[in-house]
1. So helix-only ellipticity at 222 nm (-39500 (n - 2.57) for each DSSP H run of 4 or more, over all residues; to 500), computed for just one structure, reads -13500; which one of 1, 2 is that?
2. Once Kirkwood radius over Cα pairs in Å is calculated for all of 1, 2, which comes out largest?
3. Suppose mean count of other Cβ atoms within 10 Å over residues 68-75 works out to 13.4; of 1, 2, which structure was it derived from?
4. From which structure (1, 2) was relative contact order in percent (Cα under 8 Å, 6 or more apart) calculated, if the value obtained is 29?
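All of the numbers you see were taken from the coordinates with simple rules; none came from a lab. Treat the numbers as computed from the prediction; the structure is a model and nothing was measured. Cβ atoms are built from the backbone, for glycine too; each structure is taken alone.
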Structure 1
Amino acid sequence: MHFKIKISSKAIEDIQLASRWYNQQKNELGNHFKISIKNQIEFLSKSPNAFSIKYKNIRCSPVSGFPFLIHYKLIKNKATIQILAIFHTSRNPSIWKKRSESK
């Protein structure tokens, strides 16, 4: 069973900002970042329970090759994964926690 993916507007903004930054550091690196995100999201849609709960009901999945975590909520009764944030591992987690509390 594949779970539907819902990506919050803030998580899309996270991807865009990081991608732009990576492209400024090295040509095409931002595109590689986006591909890694896409691949990990596809994996999550097939294996949503692959990562344990880290904060209350939020799970975190690492992004291959980049120091980022995909913060997501599993909504089993709707077979949906709600992606709340895609954050650099060095950022203050209270920022994305506010997003999960407002949902």
Structure 2
Amino acid sequence: MASVNWTNVTDWQGVLQGANTNTDGYFWMMILWGVWIVTLIISSVFGFEAGLLLASFIGLIFGLFLVYAGLVAWPWLLSFVGILLIVILYISWSGKKE
């Protein structure tokens, strides 16, 4: 496990990267999934499918900021896109056929 040399940190990007350095790159990824889980639990009162759509969309938007800042890798963000596509397909195929 690497540790951060705080004398070399000169900007906010270095402070944010310091958390990832100490946790082998998992800190911001776990924060992202934590936001997704909390949003899913809170929004599940509207139904599971709607809650999953809302949580995945918010996770995607929050994840875009983290990817742009270089704190999270693209495959973690693409998992939210996959969840969104699967839920949209499930909702469209499980609708009433008349």
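1. Considering all the candidates, the number was obtained from 1.
2. Checked 1, 2; max of Kirkwood radius over Cα pairs in Å sits with 2.
3. 2
4. 1
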